[in-house]
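Visitor: Several structures are given next for inspection.
Laboratory data are not the source of any read-out in this text; all were calculated from the coordinates shown. Note that the coordinates shown come from a computational prediction; the quantities given were computed from them, not determined experimentally. Cβ atoms are built from the backbone, for glycine too; each structure is taken alone.
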Structure 1
Amino acid sequence: MSASSIWSAELRLLLRSGRNLLALILLFVLSSAAVLAGIAEIENQRETIARVEAEQVRDLAAVADANAGPEGDPGYAAYYAFMLTQDPPPPLAFAAIGQRDLQPYVLRVRALGLQAQLYDSETYNPELALPGVFDWAFVLIYLLPLVVIALGHDLVTGERETGRLRLLLSLPGSGLWRRRIGLRYGAVLAALGLPLIVGGIVMAAPATGIAVMLLTAALYCAFWFGLAMLIGASLRTSATAAAAMMGCWIVLTLILPTLANAAIARSVPVAKGIDLTLAQREIVHRGWDVPKEQTFERFFVNHSEWRGKEEFEGRFHWKWYYAMHQVGDEAVAADVAEYRASLSKREDLTRKLGLILPGVGTMTVLHRIADTDILGQLAYQDSIAAYHAGLRQFYYPYLFNDRMFTRGDFAQIPRYETRSGTGSLEIASLIALIILTMLVLVAGALSLSRQASQSRAKSQK
């Protein structure tokens, strides 16, 4: 019997089972739906950015019309001229949306205190965000193992229950288990990966990124098939094997990650970003009751180039007002650094957790390569902070030198330049996933070999 005939027979055997066929079709449908949902979300974000950009042009033109002329006030322009920053979706975001459905990707800023603007949109409900978004990464992490359980829990136990196991295991060099497991493994990967490839073509995603995602999925899928081999060779009935694998799925994908995340949150407390906004605003509001000389002295600590130009007549001047906002930002700088350090530490602990939990490690690799994790969000905030610093430096000469701000000066206001992508390959998590997968596969193969050796020994008696 030729090799092609053997594989064809195995394929017919696989598809003859209504349960197997239904599981594969369901996985393909869910994977396709997740990719479509991801594409729709990304297109919605792009449309939102385009709509805000159009409104930004009209808004800035209205401010220029109101502030044009020889009596143009630079403080007025800096106060009312909101400038747009945006973080367009990375090409791979459709497959692993990550933080992009929770964190802002469009933010308008002006020359006032940055911290009062940066976290002002932090209004999402963390309890509603807890289940996560339905995307391709979600299907891979949480639903693919269920399909593997459906296809692989009775590979060994089913043959034992029908009385064919001893005969099959006693056949030397038949490659039966490699064919059966390999065929199911390939079918699952095809059902999961084909929608991703099509989605990557539609979204013009880089081929290397799609390849990394497929490699990660292949390793994660192999881990669960290895677990199916190990459990199936160790237990006697299909029902028991299915229950044991479901228990493993619950523990590895739900219970342990949840408990570990709770432990991380408890060990590394993180204040809400809105608290930084309130702290900065409180300092600014208190500045109205502080002598102006004291505010300027604190401002000149980091902006000494404007010393000697702080004098003005009357009770109010824009130079003092913006200096007060700058002092407010600098006063909470230590709190901001601590806040960001805590977020980074949580991310680092989660990455280390992924070294022992395959689901967490897989999610880490996908979100990092897609640039949709917290590191990507922090990079966007860094780009906003750099732009905001340039915006202030643009206005300071007008304010402290008492220069008029004419209509033509609006065209000179710095525009935000979109940040470069920071997506990268999380090598440590990928290597850990390879090691975990190899360990489980070897353990499953050894368990099958031990069963085969015992069956041959019994058949020779």
Structure 2
Amino acid sequence: MFHSFEEAAAFVQERAIAMVDLKFSDLWGRWHHVTVPVGRFTPSLMENGVGFDGSSVGFKSVNAGDMVMVPDLSTGFVDPFWEVPTLSFICATLEADTRQIFPYDPRNIALRAEAYMRSTGIADSSRWGPEFEFYIFDRVSYENRVNAAAYRVDSVEADWNSQEMGSGYTIPRHGGYHAIPPQDHLHNLRARISMHLEKMGVEVKYHHHEVGGPGQCEIETPMLPLLKAADAALLIKYITRMTAFDMGMTATFMPKPLYGEAGSGMHFHQHLWKDGVNIFYDPQGYGTLSELGRYYIGGVLSHGGAVMAFTNPSTNSYRRLIPGYEAPISAFYSLANRSAAIRIPKYANKPHSARFEFRPPDATANAYLAMAAQLLAGLDGIRNKMDPTELGYGPIDEDIFAWPEEKRAQIKALPTSLDQAMQALEADHEFLLAGDVFSEDLIARWIARKRWEDRQVRNRPHPYEIELYYDL
């Protein structure tokens, strides 16, 4: 939004801004913030930053937790949800004493990934188009105790409310795709989200109701540079949650909040550019994709398990990626086949649009790390000429779920549990160390944290187990 502090200071005066809000992402992908009165928004703040305790957000140990955050002026936006006029910035996190960029800062990891890409000479920019699927509910409650475990969500759109609603305009299960009002109760909410985003400089490609009957929605942006796309991912989650909250509803980006209903993914469309040319485009190639594009796909699929440690980093991720269902858990690529891990859209067949999408990811990912991991895997594929066909990754343009199970089992399977993803990352992470983008220490820290999360879920009795086994 701003190119200089003077430009930002002039905006503050013109708009009578009263507060400046500073946001940063922790390693796991959650935003945190601190707010300062506008009088403290000075050149000194830009130089010295605002201090915070890095140990409280998982960045550092308790005995050496001091850090500072410094706003990135280009990310400024007016926060529409605050009662007093507030200008908000996304921040870089720095060491308190040396003022060096903190090596675990997720935005810095994303920046290092693109810097490494440029250093290889393969491309000078990457462009990304995440798809944002989420559920809007009217109510949510949950409890986890020694003697109780339960959750309940509710939606006025759900078919289970057909009697209580009495309007006749609920949506059947799996029947929400592009539903129109009055079945679609959420059009106005999505429109408000889109308007907020547009005012903040995040262009919206479109929004619509998704397959899930009880409140599933989707918002898409056009293709964006890597850092802007990752910033937009966190901003879209924030704006969606806050808009829903303002309207008396609640939003979740959990991949699988409902049993037996469509899950929510965050497919990543992507392509590389050099000297203003999309290097993934070849009019003669399969799906108009170039040889370099296919090598990139070979890298993503070869390292797919390790990549999913960052793109699907929650136990709930694998409630969506269930073997035997039409989930993208098979390591193959295809033209327009939505059961493939990598799909080449048929409509993206022009010099500026040729690309593919990686379909397993979901929004429990830290977008900065998820994009960095995919980019490094793809670059490794290009550098080592990993031909996806020679490696057995297709293309496959048939419905693999119509195949006999024995034939389907010949396709390499991607992880179907968080523990499997961590095993894959442990065994295959050399490609992530290229250009010092990731580090052994960060990867070890990530694996330890995710295995702790896995244990926390696995060690608790499940409510359905009581039904299955109580009387045995």
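Visitor: One of 1, 2 was used to calculate Cα extents along the principal axes in Å, giving 109, 42, 31; which?
Guide: Matching structure: 1.
Visitor: Another question about this same structure. For structures 1, 2, which has the highest computed value of mean count of other Cβ atoms within 10 Å over residues 221-228?
Guide: Once mean count of other Cβ atoms within 10 Å over residues 221-228 is worked out for each structure, 1 has the highest.
Visitor: Sticking with this structure for a sec: Given structures 1, 2, which gives the highest value for relative contact order in percent (Cα under 8 Å, 6 or more apart)?
Guide: When relative contact order in percent (Cα under 8 Å, 6 or more apart) is calculated for 1, 2, structure 1 comes out on top.
Visitor: Suppose you compute helix-only ellipticity at 222 nm (-39500 (n - 2.57) for each DSSP H run of 4 or more, over all residues; to 500) for every structure in 1, 2: which one lands on -9500?
Guide: It must be structure 2, since only it matches.
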